[in-house]
Structure 1
Amino acid sequence: MSATNEQEQGTMYDWIGGEEGLRKLVHRFYELMDQEPIAKTIRTMHKDDLSDIKMGLFEYLSGWLGGPPLFIQKHGSPCISSQHKPFKIDQAASDAWMHCMNKAMADVSIDEKYRDMLTPAFQRMCDTLLNTD
């Protein structure tokens, strides 16, 4: 199947494994946030219990990747920049988030061609959240 045909037959949500693939990705991401020394700065921005934030990221990414718009159905239109405004998010925090997400994508065996597409999109998301005020 050519890349064009493949793109016509699904979304990134489908290509990374749908609900199961996304759940694995989010779970691994938060495991890494707890394990990776570089992630300490972003881990401290979260509560000890990550259950709610894991669900929120799963729901948000579901719609963002072209799957069911779970976050919107539950909470309305997301404004992730306002949700992150209370936190100091500098380049180091952004880099830590990207480190965990890139490693999580590799660890859950998302195909490299999809990681290559997702990485700059995730980076743009991180860049919009930079807030050092």
Structure 2
Amino acid sequence: MKKIITKSAEDTKELGKDLAKKFKGGEIICLKGDLGSGKTTFSQGILDGLMAEKPYTSPTFLVMKNYKLSNKKIKNIYHIDTYRVGAEDILELGWEEIIEDNKNIVIVEWPERISEILPENSLRINFKWINDEERVVYFL
């Protein structure tokens, strides 16, 4: 387990941006943590690092957002928020097809809500507040 402390939203976004440089396609990134702990900010860093078209907004009320890329290796980034839904709902949105395509990257917030359909090799990242400004980000 790797542990990184971020001291601001900008630090958290930069951490996501740095991680995005390592992606080749086919990754499923699971972001777990309390409301406001940095999951969406981190996701925005990933999207920025992969040069997805802005604006980057939380998919909380949409459940899933699709960002298309003009990259040869990565064609789509799916940002999914499962806070208000379960595995059956995500399956109905084409989950199986999305995760089978190695040209897709999937970011899942609140992965514990759909744990039964997440592949074992998913990258799992937990966010925890230390104080009002700092958070610890655990890469499991």
Structure 3
Amino acid sequence: MNKALFQPDIIEESIMPLLRPLDPAFPIDRQLAVDASPAVLVNVFTLDKADEQTFLKAWQADAAFMKRQPGFVSTQLHRAIGESPTYLNYAVWESTAAFRAAFTQPEFRAKLSDYPSSAVASPHLFQKVAVPGICVA
């Protein structure tokens, strides 16, 4: 792994104020060190209802940046049904290496300050699982 791409101190310093690991035992900075292909990012965002438009604008700018990165496949944002200002984003990447390269870009890290202070992200990386008769890997 290229240490220049994965710098946990920089990731933690720039993201930790708005990051709550989905799995504290294996947070995103540890997942970024694992080489896997393909990879699916699932990110749950919680925020104050008053901050939804600011959040959507910041997320759209991030998604546009990620869309231009090598190894990006697709993304989709979902909003919780009802009055809950909770959002779920999933993004498909060719590999964790491609996601890591994009996630650690200074341009991406600089955009994090555009998110409202109430926004908390819970990102986690996944891989598809084959379940006979139900899911293909």
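Each value in this text was obtained by applying a stated rule to the coordinates, not by laboratory testing. Everything numeric in this text was worked out from a predicted model, so none of it was measured.
When P(r) over Cα pairs in 5 Å bins from 0, in percent, for residues 19-74 alone is computed for each of 1, 2, 3, the one that comes out at 4, 14, 19, 22, 21, 15, 4, 1 is 3.
Can you spot which of 1, 2, 3 the value 35 was calculated from, given it is relative contact order in percent (Cα under 8 Å, 6 or more apart)?
2
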